[in-house]
Structure formats: structure tokens, C-alpha cells
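Any read-out appearing in this document is the output of simple, stated calculations on the displayed coordinates, not a laboratory observation. Quick caveat: nothing in here was measured; it's all calculated off a predicted structure. Cβ atoms are built from the backbone, for glycine too; each structure is taken alone.
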Structure 1
Amino acid sequence: MDENTNDYEKHRAEVAALQNQIYRLTKYINETESEHMKNSMTDPHDAFDNPTEYHEYQDDYTQIQPLISTPDYKPALEPAADERSALRSSYAIGGWCSLLRFFVAYSLMNILAFVIMQILEARNPDADAASISSFVENSSIWAGFNMLVFGLTNIGFALLGMKLSKQKLSSVFVPKNYKFRDFLQYSLIGFSLWFCSILLGQYVVNIFSLAGIRVTSGGDYPATGIGFMVSAIYTCVVAPVTEELFFRGMLLKTFSKANQRFAIFFTAVMFGLAHGNVVQFILGFILGIFFAHITLKHNSIIPAIGIHALLNTMNVFMSTVNFTQHEEIFIMKAQMLLALVGIIALLLFRANDKLPMTTPAQVRRGASVARGSIGVSLAVVVSIVYLIVNIYNLNR
């Protein structure tokens, strides 16, 4: 009896030990399989395994290619038809919103101009059209309508694009790791880029002038006090906020689906073209690259709004204050020194935060896909035509 009991206890202990080993082995296999599954899954915010991009800013690429969530799936060098179609549709949102923003804004401005001229001509039958037109342009009327129309169209089509591309408005306003010293550094860089852009723009203007071609107008502010105030409020506050919301809030995010570098340069081109003259195109393009870069880095348009507003305010001040010759010489020397400091700040910034590069797969998902969208192509063509028409009108 005792012998049978001992055998039973011995077998029972062996079974328990075996069950424990089986449990441990099963747990190890499950953990190993889970770790393998985790390692084999492509990060939806880094679908192309690009360490140079800002992944926190990146959208979930499963919205474009659902297979990203499949274990061991890696994007092919060339996008498949369904992926290309989804990506082109995403780009089209930005293209059509840009196009509609242009047509709605300028259509409203032309309609308002016609209505105002008709009213003023009816009330002042003895005044000629040129005098009335000059009065409107130099009064608060035109400045107010300009602020209202462009401010609302910037906001309206930014929100429309965000809704269509499923972006949250709150996501573009909360900066990450943004401190006051960053603002100071970006201010120096922004000023340096502004200063160099103005010099480059003036050089281009001089080149065209040698051929007898005007490519820019004076761009004077309204003569009346109220008109100047309204125009200054738009330039220093409304434009920086609403333009950044549209170009870096909606457009940059929309075109960053697969290639952040492409999005940076494309939105910079569109931002430059939106201003409608050569000098501001150069300025907008160069600053647009920088604004997009810091937006990507901090995952917010707040840093770009701050520098945009600062530069516009400085430009308004410099354009409206009459300085003596000695003061102008002093200011020029100060600007050159500040620009030099800004260039050093830019070099230090780029040493740690370079522009995103692209993988071969991303190259095939950037401009080559975007230009297949009718909305994107039309937006670019219309913006270029608008610039050319403005140059033509200056030289009539």
C-alpha cells in the first residue's frame, strides 16, 4: 500500500513538473511570437522606415494603404494601383482646396470692387472712374474687404480640407518641445532669410528691368489712418494666422502623407505663388521652406505663426516710417549684422535638424503621384498664370 502511494506521488510530481514545463514553454513561444509580430509590423507613422522624417507629425498611413497593418508587409518600391489612387485622392483634396480658395477669394474681391464702384459712381456722377478707384484703394473700404475676404477664405478652405482629409483642428495648435529660446533662434533665422530674400528679389527685379520688364509694384499701404490700421492688422495678425492655418496647417499635412520633403517644397512653391509677384514669390518660397520645417519639428503651426507675424510687423514698420539718410545707413548696417547672426543660427539649427530626406519608395509617391491629380495640376497652373498676368498688367 505504501509502495503504491509512493509511486502515485512520484508520478503526480512528475506530471506537475511536466505541466509546469509545458506552461513555461507555451508562454515563451507566445511571447516570442508576439515579439516577432510586433517587430514585423510596419510602423504606420513611419511606413517607409525613414529616420530623417518627423514621425509624430506623420499621419497613419493605413488610411492610404490598409495592408500596412499586416505582419511582414513592407511598401513596394512602386505603389500598387489602389495605393496610388488613394494617395492621389488625398493630394487632390489639397489641390482643389487651393484652387477654390483662389477663385472664391478673387471672385469675391472683383464682385465687391464692381459693386463699390457702381455705388460711388452713382453717388458722385461728376467724378471720373480713375479718381473713384484711387479713393477706394487708399481708403479703409478696400483694406477691410481684403482682410475679410482673404481671412475667411483661408480659414474656410483650411477647415474644409481638414474635414475631408480627417485632420483634427486641435492637432495643429499644440506645439511639442517649443520653448522661448526656440522663438528667439527662429526669429534670427527668419530675419536672415527675409533679408537675403529681399536682396535676391531686388537682384531679380534689376535683371528684368534691364530688359524693360517690371515684375513687381510698390505695394503702398492705404493713405488714410483707418485704412492703414486695417491693412496693418491684416498684415501683422490676420494673414499670419490664417495663411499658416491654410498652408502649414492643412496643405502641408495633406501632402505629407508619404513624403515630407515633397510636402515642404510643394507648399513653399504654392505659398510663394499665392502672393502674385516675383519678389514675394522668392520671399514666400524661401520662408515657406523654413516655416514648414519648424511646423514639422514641433507638430504645430504656432512657431510659424509667431515668426510670420514678427516679420510682417517689421516689414510694415520699415515700409511706413520715414528715416533720415544717416538712420537708413545705420539700419542697413544693423540689418546686415543681424542677418549674419541669423545665418549662424540657421547653420546651428540645420546641424541638429536637417530637412527630411526621401527613400526611393517615397520619391515614387510624391510629385509623380501628385501631378496625376487634376486638382493639384490646375492649382499650380492657375497660380503660375496669375503671376504672369500680374506681370503683364504691370507692363501694359
Structure 2
Amino acid sequence: MDNVHVNMLGRIALEDQPLEIVERKGLGHPDTICDAVMNQISVDLSKEYLNKFGVVLHHNVDKSLLAAGIATPAFKGGKILEPMRFVFGDRATFKVGDEEIPVDEIAAKSASNWLKENLRFVDPAEHVVFQSQIKPGSMALADIFDRKGKFLGSNDTSAAVGYAPYTKTETVILDLERHLNSKSFKDSFPESGEDIKLMGLRKGGNLDITVAMAMVDRYIDSEDDYFKKQGEIKDAIHGFVDDKFGFDKIHIDLNALDVKGRGIDGLYLTINGTSAEAGDSGQVGRGNNVAGVIPLNRPMSAEAAAGKNPVSHVGKIYNALSYRISNRIVEDVSGVREVYVWILSQIGKPINEPSVVSAQIVPAEGVELESVNKQIDEVIAKEFDHLAEFCDDLAQGKIALC
């Protein structure tokens, strides 16, 4: 490719820097719910379009609001007084010729199925009101899908950036949340809700992790029982992270807002395991990046990938592809310790012809740019040669985005 630029990044690798902050919003966090559900709607719409018409048609369902309801938690089980409201946006193809596509029904079904499969105690029929604000797309953007060529034109002028590899801090934050929301952990600690947020602060070789975990009230008998079970969960967290990731010391705080002696008011209790039932609302794009974390020391794309269409919207395609290319470079090119890959599009230009692809590397000690430049070029060219397969994987939901 002629528009590839490879250069040295004038800084030390993040792993060697003295301070690092990494956040992850877990499975049941309202923002993560929005990202995951809206992307699933895009996947299911893409499959419907492919099944009926053989191509993915225009859609971008990357806007949503999960408005919190009203609930009154109580020891041994409280009550939902007002359901959550899940508002879907933004644009999709509703009709081709005389053939109509039931977009609103697909969206509601996709959301309902995701909630049932991922949040144990949320009954979509009882606890959620769905409101679709998805409308037909603009003529200009829809026309992109009617133009000829193997690859569609980009529907936006946008930039994306990805990186590799994960630091130890990013790895432990990602792995810990996945562990806490695994079936085995929930079987052992059913009182732990899916709404889990982790904040990791590394100072030198020491790591502080603040864990916010919604506790499920039906499994809590009293304030004493709450703190007893909280202590058991904290011990289990230490058992998972201590001595596994190579830190000098790991400190854990769990539900740091809790205060003994204040009863229900001093505890993080929920009925269904998510703060969306009464505490926090959610939106697309406010959660994890496509690598699964919020890495405060790294550059991040402003675009939300979730819900955008997988064949013309570079906010999704390039966002995910920049991480794919970064990982391939670290895996396949010896001597690259850290890499950042930037991809820029121009609206209307085919998605396989980016305006620029830039790879910024932190080399291993003694490695010169000239020794890796050609190999990096080859990795980038190979990934763009397989762009059609990559977009198909996005359309089929085979690539995780949050």
C-alpha cells in the first residue's frame, strides 16, 4: 500500500511508565448494556438483510438510551416500581421495493434476547419498556449502498486508532471482570450482580483495584450478612489476582461507598444486579473501547463502534481493524515492543482505500526502524487484502466490540 507510514514513537512503552490508569465497565453496567445490545441489533439486522437480499443494507443503530427505572431494594428481596426504558436509534432500511423489513420488531427481539441471556434476574417483559426511534436513513448515505464495486464508499471522514499489546494492568482488569461475571463465579457467589466496574491504578509495580459490584438483595439477609458475603467475595478476588500477574503488591477495595450501621442506605444493593434498575442510565459510546477496556494512558477513537453498519461505516470497521492490525504486528514482527495503528478515511472513498495508515512503534532495545518497516507494511497490506472477510465477521457478530 502506498499510503502507509511507519515511524518510531518518541516515548517509552507504557509498561515502563511509572503510572497507569485502566477502567472496565462490566457486563451489566448500563453503558456496556447499550453497546452490546445495539451492536447485536446491527448484527441481527445485517443477517436479515443478507438472508433476504444477499447484501447488508444501510443502517446505523449506534444511538440509544437506557433510562433507569425506580426500585426499592430490601433484605431478602425488594420491588421494581417502574421499569427501565430502552430507547433505540438511529437509522435503518425498512423497505426494498415491496419487501418490508420489520426493523422495530427485530430490534426489540434482539434486545430482549440479549438481556435474558446475559442478566440473570432481568425479565425484559416485566422490567424493561422498549421504545424504537429507528427511522429510515438519509438518501445520501443510503445511496452509498446502491453504488457498484466490491467495497462500498466510506460513509464518513473519520479516524481510528488501536494498539498492542495489552499491559499487565489492562490484562488483569479485563480478565478479572470476565472472571467475576463467569458462570462459575456466579454459581459460587450468586449474590454478586452483573453490574461490575473496575478501576485499576498502577504506581510502579503496585496495583490498586477499586471494584464496584451490584449485590443482589434476594441473597442478602441482613447488613451483617451483606458484609460477610462482601468479605468472601473480596477474598475470592484476591485469590484470582494475587501472584498471577507479576505485580509487587495488589490492593483491592470492594464497594468503597458502603458504610456499616446505615442499613440499606449504606449498601450497594440491587434487585436485579444492575444499577440501571434505579441508579444509573446508560448510553452507547460511554463504555469500553473495542479492546474491552478504557485505557486512560492510551489514545482512543472518539467513534463508538457498537451498532454501526459493518460494510461502510469506518467508525466500526477501522476501529476494530486498527486493533487487529496492531495485534498482528506484535505477533508477526520481531522487535516491536508496542505499536499504535492509526487509520483515516475520507467520505465516499472505498473503505479499502484509506487516506492513510500510520504505524507508530516502540521498538525493542537495539532494533532499528529499517529492520521492521517492510514487515509492518506487509502485515498491513495483508489485512486490507482480507478486508471483505473482516467485514463479514463484523456482520456475523464474530468480533467482540466491548
Structure 3
Amino acid sequence: MSKNIYDILLERGFIEQATHENEIRELLEKESVKFYIGFDPTADSLHVGHFIQVMVMMHMQKAGHKPIALFGGGTAMVGDPSGKTDMRKMLSMEDIDNNAELMKKQLSKYLCLDGEKGYAANNADWLRSLNYVEFLRNVGRHFSVNRMLTAECFKSRMEKGLSFLEFNYMIMQAYDFLELNRRYDCKMQLGGNDQWSNIIAGVELIRRSDSKSAYGLTFKLLTTSEGKKMGKTEAGAVWIDKDKTSPYDLYQYLRNVNDSDVRNCLCLLTFLPMDEIDHLSNLEGSEINKAKDILAFEFTKIVHGEEEATKAQEAARALFSAGNKSDNMPTTKMDKDRFVDGIGLLALLTELGLTASNGEARRLIKQGGVSLQDKKVTDPQTTVTVDMFEDNALVIKKGKKTYHQVVLD
């Protein structure tokens, strides 16, 4: 007898909270359930942190359930205060719509969103045309302000100031669940544990408005064993878009996780069976690097396909063993003329995305963290010129494991 998908998610460590654990397990056992996860299109790509949600959707769809990927074309105009200390930057409607389309295209690589096995929806379809007074009468009346103010998503913002705009986010997200329940018979909302208050609000709104049962489930955010969010580097987010984060850089990011985070990442970011994960995560000493290689390969394969994962793995191994140039190394083509008079190393590191600022580049060089053609650079005033290139290529090494190749065009 095959395992209930709820138990699979529980065993792998995804599930954090459930509104009705027994009812959810039973529901997932007896029918093909439509469930939704929301993605606010505030950027033009998903990042590694989002991928926990994508993995859950893939697990659920494999088990015969039907995902609804909801893009927040309406809610992104307001901003979710959950886990934020500052108000989110406002985007234009055109940027939001463009981001939503790009995210939908990305998700379609991992999920079947054909209108039968899965769906793509956008809350702009119902939120942007809402009549405000009607919305207040029909939906707002079900919400207690006193209760809303106790929600975790608002607490962190109360001291700095919570705008009325953001205060509406919970009501709008609850209304999304109500709309999806009416339009698609969607019975479950899933999300990161920072969405718990918003999910409960939707479950209760459906019960109060339509006297129907609905359910919510949250899963853990991708964090290190110290509780820090994963998916960020000095240069910014680790993106799923290969033009923003190369498959090699994605591979290296997972290859370099702390030993204590290997098991968690194998459970959440791969489809490897649990007995194999148990074996890999029990490796000790330098042997744990085998587990990291497998983790990096498996995740890069899910995101970019086996061919790109193999290239990234070969490039990483070639660099580790020889420190030589590699065709699969992240590479940037630059105009040769720019190097005739030379480019300051600080500016070059920042332009290539190896550092977030010139200040960070200066600190890195002073700490001995930068090499050019395998020679350590200690002077932040170094200028990179044409004569430093070999066969029109310059290999920059940052730290112990990050390589980048500049090729003259």
C-alpha cells in the first residue's frame, strides 16, 4: 500500500502546521484535492527559497492532487508584510504582469498547469476590479481588527509602522482562497510558515461566508541549522533563472552548504528515497562531501535538467582538482577595448556580481579572498589590463570555491 502524501511530506520534514491534521490526511487519501500556493510576482524569477513550495507542489501532483499556482497580480500591488521589517517597494502594474508571466513560464517546467491536472490563476482577475464598499460589506465584516493585530505577520511591523495598505493584505489573501474555492472547488491552501495567519483567515472566511470546510497547511522555510534563511549569497539571491544565477553557481551554492544542513536539504530539495538520504546524511568527515555532491547534482538536475547538472558537476570537479580554466565555468564576455587602459578590480568584481559593492570587494581583497590567474591579489587599487589575460581569458577566484572567467570579445 502506497504512503499517504501527507505522511511523505511529514517524513521529509516539510510540514510545520496544519489546521486539521486528521481531516487533511483523510481528504488526501480519498480524493484528488485541488490546493493552491500563492506567488507574489515582485521579481522576474523564482529563487531557491521559493523552491520548497515548488517541491511540495511536485510531490502533491505526483500523488494525483491538482495544484493551482496563484500569481498575485493584485496582492503584489499592496505588499505582504509577513516577515518584513520595511514596506515593500511599489512596482508598476506592467512590471507585476510581466513578472507573473515569467514566473508562470518557470513553474510550467516543473508542474503540469494544463487546466486539468493543474491550473495557473492570477488574483488580478478578481482583486483589481473590486468595488471597495461592496468588498467591505461582504468580506470585511467577517474580520476582527483586534484579532488581526495579534497575528504574527503584523507584530514585527507595528513598531516601525504598518500602513493601512499592508493591513489589507490578510483580507485580500483570505478573499483569494474564497474565490478559488468558488471557482475551482479549491479546498486547501499551502504556504510557508510565515503565511499561517493569512491561511487561517482564508479557512475561516470560507466557513463564515459559504458554510464550507477548507484546510490549511504550512511548511518550513528553507533555513540553515542556525535558523538563517537560505538562498542568499553576498551577491544577492540564488535565482532559478539561469541567466541570473548560472547552473554552475547554483550547483556550487548547494555543494557548499554546511555539514549540519545536508540532511535537511536532501529531504526538502531532492526526490531521493529516505533510506538513501539516511545513508548519505550519516557519512562523516570528508565523506560528507559525497553527500554534498549528490545534493548539488540532484537539485541542479531538477531545476535545469540532467545535461546542465552534469556540466556543472564536471566544471566543479575540474576546478577543484586543477584550478584550470573550464568551458563550463560561469563566463562573462567583455569588450577587449575596455581593458586597454584597464578596469579597476573593485569595479570589475562588482560588475560581474561576485560582490555586491566596491566596499565589499575592497574588504574581500584585503582579507586575501581574491586571486587572478591563481595569484592572490592584496592591493584593492589593482587595475585589470589586457596583458593579464591568457588566451583571451582571465580566471578570477573568490574565496576557496567560487570561480568566474572573463573572456575578451
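Among candidates 1, 2, 3, the computation of Cα extents along the principal axes in Å that gave 66, 65, 27 used structure 2.
Among candidates 1, 2, 3, the computation of distance in nm of label points 7 Å out along Cα→Cβ at positions 217 and 377 that gave 6.5 used structure 2. Which structure, out of 1, 2, 3, was helix-only ellipticity at 222 nm (-39500 (n - 2.57) for each DSSP H run of 4 or more, over all residues; to 500) derived from, given a value of -12500? That value comes from structure 3. Can you spot which of 1, 2, 3 the value 2.4 was calculated from, given it is distance in nm of label points 7 Å out along Cα→Cβ at positions 97 and 169? Only one of 1, 2, 3 returns 2.4 for distance in nm of label points 7 Å out along Cα→Cβ at positions 97 and 169, namely 3.
When semi-axes √(5λ) of the Cα gyration tensor in Å, for residues 129-360 alone is calculated, the result is 29, 24, 18; to which of the structures 1, 2, 3 does this value belong? Going through each structure in turn, the value belongs to 1.
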